[in-house]
Structure I
Amino acid sequence: MKTKRPTLRDVAREAGVSYQTVSRVINNNEHVASHTRNQVMKAINSLGFRPNRAAQIMQTERSQTIEVVIFYAGFNIFLYEMARTAQQLGYHFVISAITEQEFVHTLESAAARFVDGLILVPMTPLDTDYETLMELTDGIPFVQIGARMGEHLPSVIYDQVQGGRLATQHLIDLGHRQIAEISGPLRNHDAYDRHVSWTATLREHGLSTALTEESDFSIDGGYQAMNRLLDRGEPFTAVFVANDSMAFGAHTALRQRGLRVPDDISVIGFDDIPESAHFVPGLTTVRQDFYLLGRLAIEYLVSLIGDPDAPVHQRVLPPRLIVRESTRAIP
């Protein structure tokens, strides 16, 4: 026969307090004396009580849930840190992997999923202003990871223009004058900013910007783009690749063509994913600290949940050049 599930009133009776006090303890109300809180927690553990989450939501109008709305499938290194930070701050963490076509519906239905806040991770610029996004979410606070520099959105970003400049200038400082590029998809704001920075830095030094191929951020995309560059027959001694995954594919294409990295072609990537340090040769790249990015996004969102009227701002993080063995000076 099924045992009756203990109720909030059972806990109150066991602890010798009112059921309102038990409710305050469960909902982390700070106005409970420590000895009373310990007494209630002891009763909860003794009875094996589990709070009714639906009732908590009705009472507090908070679900303690943060949702990440991510626009493309695949592994994102900052998801782990976001989940960990959310848990440390007392929030559940859920993920919605969507297409661009599902974006508006996902935001409009967020209230029905009882989420307190949203992290948006778009693949391409949203072309939707802050006020419109808040209308879509019915006032649910959000923070966007990745946005145009200076955009009026609650967002956490890396300075992609600075990163592109660091990579390109590193190659120039090594004596390279024929520098190719494999860009990411230029509809993506990060890829576009890196490309613009590569172009501007070369032009400042009077160098050609003709050798560029656009790709899709994948390993195979980097492989295909490098083959297209080589098939053009125009000489280059270095290549700036817009992310590390494409750099791995580009390296494979170079090796298959009998070219050595960095002896024949220097290669620099972007992101500094964990595999980059263990690649052979070690990949010179531009570091974005994705763990920091994820943590700051969650902390920012939690602050907005606590104070929805806080001023909207953009947090901009500086990237860092990481020099390894895949680049070398012109002899």
Structure II
Amino acid sequence: MYFASLVPQIEGIDGWPSALRDQMAPDLLADLDYLYNYPAGDPGIMGTLGDNLSAAPERWRNVDSVLQYLRDIPAGFGDLESAPGVQGLVYLTTFRYPEPAEVAEYQPLEPKQAIERRMRSFDDRDADAIMAAFDRPEDLRERMITLIDRVYHEHYVKELPHRLPALERSVAAHRFETGDPAQIATRLTGREKSCLEAVCPGPFQRHVFMPSLDMGPYNSCAIAGGVHVLYYPLEPEFRGESTEEAEITKLARIHKALSDEQRLRILGLLREREMYAQEIVERTGIHQSVVSRHLSFMKAVGLVTARRQNSMKFFSLNPQMRGELTKTLDIFSPAIGR
């Protein structure tokens, strides 16, 4: 559901998440978008719930256990560290994901007051509507339960026979791996550096690795209660895809990223030196949300790399991409040699 909610926001997520949006009843799609956007955009209260569940696999043995967990959590704040309630999920969604410098001023406030003040700091948020929903946590809970239940029974359950075995093959192949989590993450994602080295250094008490069929070229991670969860794209061999097919898909995504004039301008700037996102916004005049979307896609396909320093994320060209791009030229080599 999370990646289906991202389809309108980022490029490169296709396949079942995109098809799901076309198949969903209008009211169900509206709730999907609402709950993955409430209260202040991605990941939304549903995304935070998913992160917390991912960090505690014992809570989601099946869809019924997920629904029962949601029914059992308190309506209020609960224990924000270990057992947040519905309003607690709203608080975590508001303050777990922004940079520390963005949220420092809200830390002395009471949780509800902090949420409301932050919502009123946004130009694109209806703070009154957000707080009205916050004051009806049972309604939020029921919408979340209904969304999970309907998406599962109306759409996902028929996908299980061919999806679950593929995912289980990846899990079985890696279940007993030991060693440095950062090295395991690098191997699973196929990146030069994993988020554990570049963005999420930890330390963490536990690491959870989860394959996904639905995230396209992206990797995604979640941090909850001292647990780091890494979602990685399911390997081609477990999807039943040949090496050649996987290589073609990879090259097509790279060239899709290169087919946009704004992205080429950004790459041209990064050829000069490493830059942080706001600097790119200032140099190009492109809106910050658009720059962020472009950088996310180019990072996903491997054109750029990112590292975090203090509260800023710096981007640079990936020098290894030169070798990838020559593979496209190799397609024409036989014709040239004749």
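Read-outs throughout are calculated quantities, based only on the coordinates presented, and are distinct from any laboratory measurement. Given the structure is predicted, the values throughout are model-derived calculations rather than measurements. Cβ atoms are built from the backbone, for glycine too; each structure is taken alone.
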Of the structures labelled I, II, which one yields -16000 when helix-only ellipticity at 222 nm (-39500 (n - 2.57) for each DSSP H run of 4 or more, over all residues; to 500) is computed from its coordinates?
II
I, II: which one has mean count of other Cβ atoms within 10 Å over residues 39-46, as calculated, at 16.9?
I
Just checking, which of I, II has the largest value of mean count of other Cβ atoms within 10 Å over residues 167-174?
I
Taking distance in nm of label points 7 Å out along Cα→Cβ at positions 95 and 311 as the criterion, which structure among I, II has the greatest value?
I
Rg and Dmax of the Cα atoms in Å, calculated, reads 21.0, 74; among I, II the input was structure II
